[in-house]
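Below, each structure is written out as structure tokens.
Bear in mind that the values in this text are calculations on the coordinates, not laboratory data. Treat the numbers as computed from the prediction; the structure is a model and nothing was measured. Cβ atoms are built from the backbone, for glycine too; each structure is taken alone.
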Structure 1
Amino acid sequence: MSEQEEYVKMLTDLIQKQMLVLGPKIALDKAKKVAGLSVAEDGRVLSMAGDPQMILKGVANEYMALSGQIAKMTLDTLLEKYPAVKNIAEE
């Protein structure tokens with residue numbers, strides 16, 4: 001699996017988990033605010049344009065602004081599942 005595919009899968013997981021936590025409308029609205037990211041109504045990432053690390057950071061920041069610690073814990077769990085994705089907290 002390529003690095004890009006890894007980011008797409010992780011972002012899809014993150015968005016879909018946030019849809020359960022925050023509700024689909026809020027979670028999708030927040031994800032769709034991030035430049036370079038195209039998301040389907042079921043939370044799947046359709047495409048990414050630009051630096052996937054910056055897109056991940058943008059999505060994470062949108063969710064953390066709303067639900068802080070819950071979003072961070074979800075992100076940390078997913079970072080363990082996708083070791084090829086760089087941890088944005090380590091920058």
Structure 2
Amino acid sequence: MNKIIILEIMGLELRVKSDADDDRNKKIINYLKRKIEESMIDSGSRQNLKAVITAALNIAGDYFELKEAYDRLNKELDNRIDHMLNLIDTHNY
């Protein structure tokens with residue numbers, strides 16, 4: 001169910017559609033706000049656009065790091081499953 005969420009980030013009111021529940025939406029919004037604050041502190045700048053772009057880059061970096069870890073784990077699990085299936089096959093014959 002798409003619902004409209006109204007949020008304020010850096011003085012801008014935004015309306016976005018979301019399928020997530022309220023708790024997840026709050027976590028996402030708080031994560032974004034925290035990343036923007038971190039980028040503003042790290043850069044020593046209060047320039048909104050620069051802070052938002054830096055936060056977006058940091059979030060994208062977090063995403064790709066997690067995706068790479070997930071892909072490695074998924075590959076490792078596939079290898080272990082294949083190995084276990086081979087062991088089962090060799091003991092059944």
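Observations
- Comparison of 1, 2 by mean count of other Cβ atoms within 10 Å over residues 20-27 - largest value held by: 1
- Taking distance in nm of label points 7 Å out along Cα→Cβ at positions 12 and 44 as the criterion, the top-ranked structure out of 1, 2 is 2, with the highest value.
- For FRET efficiency 1/(1 + (r/R0)^6) of positions 60 and 76 (r between Cβ atoms, R0 = 30 Å, to 0.05) computed as 1.00, the structure of 1, 2 it came from: 1
- If mean count of other Cβ atoms within 10 Å over residues 4-11 is computed and equals 11.6, the structure in 1, 2: 2
- Label whose coordinates, when Cα extents along the principal axes in Å is calculated, return 30, 26, 19 (choices 1, 2): 1
- Value 25, 23, 12, calculated as Cα extents along the principal axes in Å, for residues 28-67 alone, assigned to which of 1, 2: 1
- Source structure (of 1, 2) for relative contact order in percent (Cα under 8 Å, 6 or more apart), computed value 30: 1
- If helix-only ellipticity at 222 nm (-39500 (n - 2.57) for each DSSP H run of 4 or more, over all residues; to 500) is computed and equals -26500, the structure in 1, 2: 2
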